[in-house]
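Some structures are shown below for you to check.
Readers should treat all values here as calculations from the given coordinates under stated rules, not as data from a laboratory. The shown structure was predicted, so the numbers you read here are calculated from the model rather than taken from an experiment.
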Structure I
Amino acid sequence: MRIFKYGDDVNTDVIFPGKYTYTISDPEEMAQHALEDLDPEFVKIVEPGDIIVAGKNFGCGSSREQAATCIKYSGVAAVIAKSFSRIFFRNCINSGLLAVECPAAADRITKESSVTIDRERNRIQVDGEWIDFPPIPEAVRYIIDGGGLIPYLRKKFSEKKS
């Protein structure tokens with residue numbers, strides 16, 4: 001697992017460049033442009049299970065959902081930040097991307113850190129030390145585990161019809 005570490009106020013325009021907003025709709029293609037204005041090497045080296053760690057206000061800027069979608073489809077397992085833009089945080093849930101607000105972990109994690117996220121116990125292990133984060137509501141866990149809001153609802157409603 002690789003750690004990508006970024007600072008404060010990383011906005012949606014550098015997560016997913018606005019110039020692609022109306023020309024790319026395929027999530028796999030979106031992933032090819034994830035963070036290209038902030039970290040041009042990201043898409044070349046990101047692998048499934050990698051983690052993004054950021055400072056305050058990650059995902060600020062416009063409300064475009066492509067920012068969360070491109071990160072998820074790049075293979076990133078989670079984003080850990082000191083804080084998130086409210087709309088970006090919601091877009092992560094809707095996309096099925098785990099977003100954990102944990103300032104202590106975000107400060108402690110380096111690119112060389114060993115990191116384990118324990119969602120059941122609401123804690124992150126950083127280089128052997130456990131750091132607690134606020135509980136993830138059960139409904140949010142269901143949505144993330146279901147692959148995002150739309151896949152979760154499709155499954156839920158198809159179960160009711162059966």
Structure II
Amino acid sequence: MRALYEAVQVSGHELLLEIIPPPDLPRAPDTVLRALKRLYNLGVYPEWWKLHPMSAEQWQAIDTLIAERDPYCRGVVLLGLNASFENLASSFRDARASSTCRGFAVGRTIFHAPSRAWLAGEIDDGTLVQRVRTNFEQLIVAWRDARNVAVQERVA
């Protein structure tokens with residue numbers, strides 16, 4: 001990991017690290033936080049983190065850690081892990097007060113079901129594109145709705 005980080009620094013690229021704790025191992029509420037701390041302790045400072053959905057309290061701990069250890073971090077993007085729209089919308093609301101969560105990077109939630117239908121010959125190319133677009137637009141609306149509530153809460 002350290003060698004990768006050093007190579008990225010030399011090449012002038014930005015590093016995005018995705019942290020996904022193995023689902024078959026026990027996970028504490030601070031597992032992801034401890035992983036980030038460990039990487040910082042090793043001298044790895046990615047420009048971006050890609051993290052799975054967390055509670056509002058966990059987001060606050062991540063924000064505090066990044067502010068203390070890596071003021072040059074560009075932020076965090078939320079990982080989808082093939083979650084349903086409802087679960088992602090809930091995750092967006094949990095992350096809405098985060099100062100580091102900048103957006104989402106999901107794929108399967110957007111294209112998995114339409115792609116399966118297309119590969120099975122159930123829909124044509126145009127329908128595939130339309131369904132993927134609709135799915136993506138629904139996620140954008142959910143993200144904006146969560147963020148607008150956060151702005152309204154801060155103003156009030």
Structure III
Amino acid sequence: MTAKNLSIGALLTAFSIIIPISFGAYLKIYIPPFSATLASHVPTMLAFLVSPAVAAMVGLGSALGFLIMLGPVIAARAAVHAVFGLVGAMLVRKGLSFEKALILTAPVHALGEALIVMPFGFNLYTAFVVVGIGTLIHHFLDSVISVILVKTALRSFFNQEKIHT
């Protein structure tokens with residue numbers, strides 16, 4: 001991993017920790033037992049454009065932020081960010097567009113979060129419909145934010161040179 005990728009990864013990890021801690025009260029959608037913090041997936045999604053290792057690292061940072069703020073069940077769900085981040089970054093590395101990688105990782109993300117809550121006593125309906133479908137919707141909302149950021153504010157940052165290692 002290059003120093004540049006490590007630095008970008010550190011910044012994105014900091015954002016993935018800060019978003020649930022600092023903005024959770026303002027950006028949180030709570031439909032019991034489902035909760036979602038708008039923009040919480042954005043750092044992991046942006047990390048698709050850096051490298052698989054960075055994307056996994058940012059996803060784990062997200063789990064830490066949610067552990068601090070909301071406890072172990074939400075943190076376990078957020079740990080799935082490392083998985084979908086790794087998959088998304090690998091897809092981008094293989095040449096898929098950022099947008100296609102976001103679409104293809106949506107079911108991985110939703111299914112992962114639905115499965116991870118089962119040991120915590122969630123029934124099938126709550127796990128797969130409430131958490132799974134809720135996560136799918138949240139993934140697509142954060143995908144829109146991520147695409148807008150990459151195509152506007154971060155365009156020159158991510159397009160200056162290939163960031164992949």
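Quick one: Kirkwood radius over Cα pairs in Å came out at 15.9 when computed from one of I, II, III, so which one is it? Walk me through the numbers before you get to the answer.
On the way: I: 15.9; II: 17.2; III: 15.5.
Working through the options, I get structure I.
Who wins on Kirkwood radius over Cα pairs in Å, for residues 8-63 alone among I, II, III, i.e. which is largest? Don't skip to the answer; put the middle values down first.
Values: I: 12.0; II: 12.5; III: 11.3.
Looking at the calculated values, the largest one is II.
Assign the value -23000, calculated as helix-only ellipticity at 222 nm (-39500 (n - 2.57) for each DSSP H run of 4 or more, over all residues; to 500), to the correct structure from I, II, III. Let's see the in-between values first.
Values: I: -9000; II: -18500; III: -23000.
So the calculation was done on III.
Computing Kirkwood radius over Cα pairs in Å, for residues 40-111 alone for each of I, II, III, which one ends up highest? Provide the component values of the computation, followed by the final result.
Details: I: 12.2; II: 12.6; III: 11.6.
Ranking I, II, III on Kirkwood radius over Cα pairs in Å, for residues 40-111 alone, first place is II.
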